[in-house]
Structure I
Amino acid sequence: MLAASSLSATSLKLEDWTDTQGGKFRGDPAEVLGPLALFRTSQTTGRHLAFHFLSAEDCVRFYERAKEAPARADDWSQAKSSVSAELKGRVSRLVDGKLVSAELKGREPEFYVVFYASSGAGDSWGMLGNAGEPYKKLKSVVPEEFEAVFFGIRHDVIAQTNMAKTMNVPWLVCDLRDEDLITSLSRFVPNEGFSMVIVTRTGVPLLAAAQPDANKVKEMFAGLAGFLDALRPENPQTWQDRQHYLKAVQAVSHPQGYTGPVLVGNPLRADGLVQRKVFRFNASIKVAADGSVTEVTMQPDELLPEKMSAPIAGALKKAMFVPAVQDGKYVDSEYTYHFEAPK
């Protein structure tokens, strides 16, 4: 059970929503997470659903409510998302066996794994120990996409420091004296025992587990890996949701002027092209007002084997686009596709 949140109920703007399957719920639009719409449904709960479960009209409604959410920062130290901003200056890391103020470097994490642990709860120690391996394994694959945080509960500063050092935690450790100021995380403190919660950088909860054992900890990290996979632009299972949402909102968000077509589903892979000795090419793609590809013209290039021109053109005809917009209306357009192998 979670403690009462410092987020007041009145700050949530809950509205009625009905998905395309007829399911009804109340939620406050929070942010776009790749192919997913994220809602806050209470002070300590959230809901996510793929965009194809929202009508085009509700996609626009969602966009209007969530468009002010801070963009993910390229510089973590400059992040404005609630969790990231509140952690600045209030977390440490173990360096040579000592807790030192953490320098938040690199790109802002999209997710935070939060461990609510107490030195007085024996199984809290086990949770931290069980998390070490899956944390390091996932970090080795996506080092900047998530971070973990030790949020101490029901013990003093000495106990918190001892717990972090004894378990040799590789993640961030909150300054116990400042935890009340990290309101985006303090709202999830359990009333009893210990817990593990995965939230977005804006503080929307995605997964939670009370008093997780070793198997549950692994399950939580597997769930996080699933969200990370959904964020990959290369994941074809997400293309229709991305297209559905953007096609619903592009015209509304660009009532005047011109904005070009958006490639949301790229059927070509850089590693596959390089394996076939394709190192560079340009292609002109005609995109109709409904987003379909009507024509692909390959441009000659000395780094494009002639025999690969037709197969590449055939693949690009399967690309998924959101069409161009002119003064709030979708129009035919042309998209220049450029590929150059990474050096």
Structure II
Amino acid sequence: LETAQREGLRQLFARLVVEEDLPRLPEVESLPLERFVRSFTVEEEKRSATRYLASVTVRYEPEAVRMLFAEAGVAAVIAPSAPLLVVPELLRGEEVDRWSEDNPWRQAWLANAERNTFLAIRLPLGDLADVVALGEGETAQSEGIARLAARYGTDTIVFARARPEPSGSTDTAASDRPRPTLLLSLVPAGGWFMETVEELVAAPPEDGQEEVPWALGVTRAKAALERAWKRDNAVRLGTRDTVRVTVPLADLRGWVQIRRKLEAMPEIRSVRIERLSRREAELAIAFVGDRAQLRQALAGRGLDLVLEDGSWQLRPAEAPAGPSAPSSDSSSAS
């Protein structure tokens, strides 16, 4: 169990911290696990006379992890991403398959999209409204993409395209047989300025697998999306700032909702009330990172931070509501 807990912690660090800062973290073997492990569950146990296999899901203490990042001075993602709509597309010859029931690429996303990631990934339901918005068997048009974005409450959309390569790839050092291969492309469609990603995904030679590696393709796609998100959203926890804001108040309920959202944000270290009246509140917000990142984090909570007449105003954003996507602070190893 200790091996699984340390491996899960190592995976969590790699997932959250920008790659160039990983060497600044202490070795996982030197860390006291009792400080970081909140709980764990053991599933899918398999025993034989000589082997024991199991899947271990470990949940870690978020504050302990953040404190370690701050002490090491690394840049890391400390909160789930804004909703990210991923549209799986299977390229069958010249046709684009998004919705068919026998689409193994979409099924792989449905099974693996939310596993071990800080990305708040949403997948289209694939119902009539989605089919009408994007069409079937053709390239999506900008108007349809906009309708889909509004339906799911996000403007961040990525098309995850997969094309099986019939000839596969051959690694003569490992095998004399071609391995099943998938050509993966990630194409952003507004809301996020990531570059298009292309990668050839081949089944590991040691697996002896003869099927297309759909699940591995999803894993590689999520890793590429995480790298791009970290590049734009990682904050250096040792960097702190304070901003003074004015919050217009319509009623007590609205004020309570805004304050709860602020206090629940990991980017915000403290909220001090400097003045409170029936019409407005003046706050001093201490946070980590820079102000552009704070604005982005607030937007993810449905709050707009805008500069008006030389002072910062904080108010609820007017955004369409969409289906919610759960997030996880857990990492697993087996």
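Observations
- Taking relative contact order in percent (Cα under 8 Å, 6 or more apart) as the criterion, the top structure among I, II is II, with the largest value.
- Which entry (I, II) yields the derived value 42, 26, 16 for semi-axes √(5λ) of the Cα gyration tensor in Å: I
- Structures compared: I, II; top value of distance in nm of label points 7 Å out along Cα→Cβ at positions 55 and 127, i.e. the largest, recorded for I.
- Comparing volume of the Cα convex hull per residue in Å³, for residues 63-158 alone across structures I, II, the highest figure comes from I.
Only the coordinates and a few stated rules stand behind these numbers; no lab work does. Quick caveat: nothing in here was measured; it's all calculated off a predicted structure. Cβ atoms are built from the backbone, for glycine too; each structure is taken alone.
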